[in-house]
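Peer 1: Have a look at these structures, which come just after this line.
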Structure 1
Amino acid sequence: MSIICPTILAHTPAEFEAQIARLSPFAERVQIDLTDGDFAAPATLNLNQLYWPEGWAVDLHLMFRAPTQWTEALVALHPHLVIIHAEAEGDLPALVQHLQKFGIKTGVALLPDTSVDGARNLIKLCDHTLLFGGNLGAMGGTASLLGLAKLDKVLEINPKAEIGWDGGANLDNVAEIAAAGVDVINVGSAIAKAENPAEMYEKLTRLC
């Protein structure tokens, strides 16, 4: 069964605090989206400004050009999962292996134009592969579900990989995303902009 993972995208400490407050009553696993202003713009909070409620399993989605510059901060935060982009720069396999030594799960995100073969080495190494079908660094918009076609090939490379989806998931398409075999469906604006976020979370969960 797929799980719904609410996402946070905040550009100021006040926004971050408000989003945590809205999700705290019901969320158990949350993805925090972070951008560097270069790989994806505009820049969000940085890793040194993060915190989260006790008991949350937190996935950090790093939309960073150079995620290796943040190795020490990632280890100190010790999130549930760190997702880097296959399109990022630096010694990405070394970063993945270093985080795994500390018991931090790792993931690789593929933009729509990135082939599975092009990310083969990282897919083999990582615990999670995130298929991305939205607007980089933005919350909301229309999802392109074409990226779901990559799912079977990812599992051929790494049958144990947890599969995530990010981009435009909502009441109209979440059942289709779940049926394709996605394990973790990250949901941004559909929950964040809902009048009752907890109720929307429950509706999305039931559809999965």
Structure 2
Amino acid sequence: MEKKIKVAPSLLSFDFGQLSKEVHRIINAKADWLHLDIMDGIFVPNLSFGIPVCEAIKDAMIFKDVHLMITHPHLYVDSFVKLNANLITFHLEACERKKEIQDLIQKIKSKNIKVGISIKPETPLEYVLPYLKDVDLVLVMAVEPGFGGQSYIENTTQRIKTLYDYIHSRGYACLIEVDGGINEKTAKLAIDAGADVLVAGSYLKDDKIKEKIQKLKNL
């Protein structure tokens, strides 16, 4: 069966002054997911948006992919569940102990939504491997998290390939998502290495969003 690539536009790159219009534009462009970057200015050196923005779009008819780039993510799971999150991804680096990671995975699962775990570019892959059997998705950051418009880090492709081989050699159901510097060229590298979901921001924010989403899906 041919793999279907999912495209998840990052809301952070769109016009918050026309939030409802922009979300509808993303939906009408046949995006699969809507990627919501939640940053607290502590875990990453930037503030983005939080609960009020997510409240405003909670009824939008699209899969909501919530990426928590925050400290103490366990404190906010219930809030995002109430805002109709379909997937909550937290950062491995935001947790100090293995038990904290395991407890957070189970907490999110207990809410009957999908759970993902993410790693920064400098985090060794072996740190995340023990958790892949228990999560629905692993998010590979292809840039340092915190700001849009960065260039794709070259060794991300090999990191995706290593994760793909590990996941599929064990028969796990974990998807691989890649976020950062995604365009037509880097998306092809990521897909060929094994990525299932592409987060794209700057590349998609112009008036050719529908055409570009279709290109990414068909690479």
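Peer 1: For distance in nm of label points 7 Å out along Cα→Cβ at positions 40 and 64, which structure out of 1, 2 has the highest calculated value? Numbers along the way, then the final one.
Peer 2: Values: 1: 1.4; 2: 1.9.
When distance in nm of label points 7 Å out along Cα→Cβ at positions 40 and 64 is calculated for 1, 2, structure 2 comes out on top.
Peer 1: Taking distance in nm of label points 7 Å out along Cα→Cβ at positions 136 and 160 as the criterion, which structure among 1, 2 has the greatest value? The partial results should precede the final answer.
Peer 2: Numbers: 1: 3.0; 2: 2.1.
Looking at the calculated values, the largest one is 1.
Peer 1: Name the one structure among 1, 2 that mean count of other Cβ atoms within 10 Å over residues 56-63 of 22.1 was derived from. Don't jump to the answer; show the numbers that get you there.
Peer 2: Working: 1: 22.1; 2: 14.1.
The read-out comes from structure 1.
Peer 1: Now for a different question. Which structure, out of 1, 2, was FRET efficiency 1/(1 + (r/R0)^6) of positions 80 and 184 (r between Cβ atoms, R0 = 35 Å, to 0.05) derived from, given a value of 1.00? Could the numbers behind the result be given before it?
Peer 2: On the way: 1: 1.00; 2: 0.65.
Of the structures listed, the value fits 1.
Peer 1: With distance in nm of label points 7 Å out along Cα→Cβ at positions 104 and 144 as the yardstick, tell me which of 1, 2 scores highest. List each step's numbers first, then the result.
Peer 2: Working: 1: 3.1; 2: 2.1.
Looking at the calculated values, the largest one is 1.
Peer 1: I've got another one for you. Here mean count of other Cβ atoms within 10 Å over residues 32-39 has been calculated and equals 22.6, so which of 1, 2 was it run on?
Peer 2: On the way: 1: 20.0; 2: 22.6.
Computed on structure 2.
Peer 1: Quick check for you: by distance in nm of label points 7 Å out along Cα→Cβ at positions 24 and 96, which of 1, 2 is greatest? Provide the component values of the computation, followed by the final result.
Peer 2: On the way: 1: 3.6; 2: 4.7.
Going through 1, 2 one by one, distance in nm of label points 7 Å out along Cα→Cβ at positions 24 and 96 is largest in 2.
We did not get these values from a lab; they are worked out from the coordinates using the rules stated. Treat the numbers as computed from the prediction; the structure is a model and nothing was measured. Cβ atoms are built from the backbone, for glycine too; each structure is taken alone.
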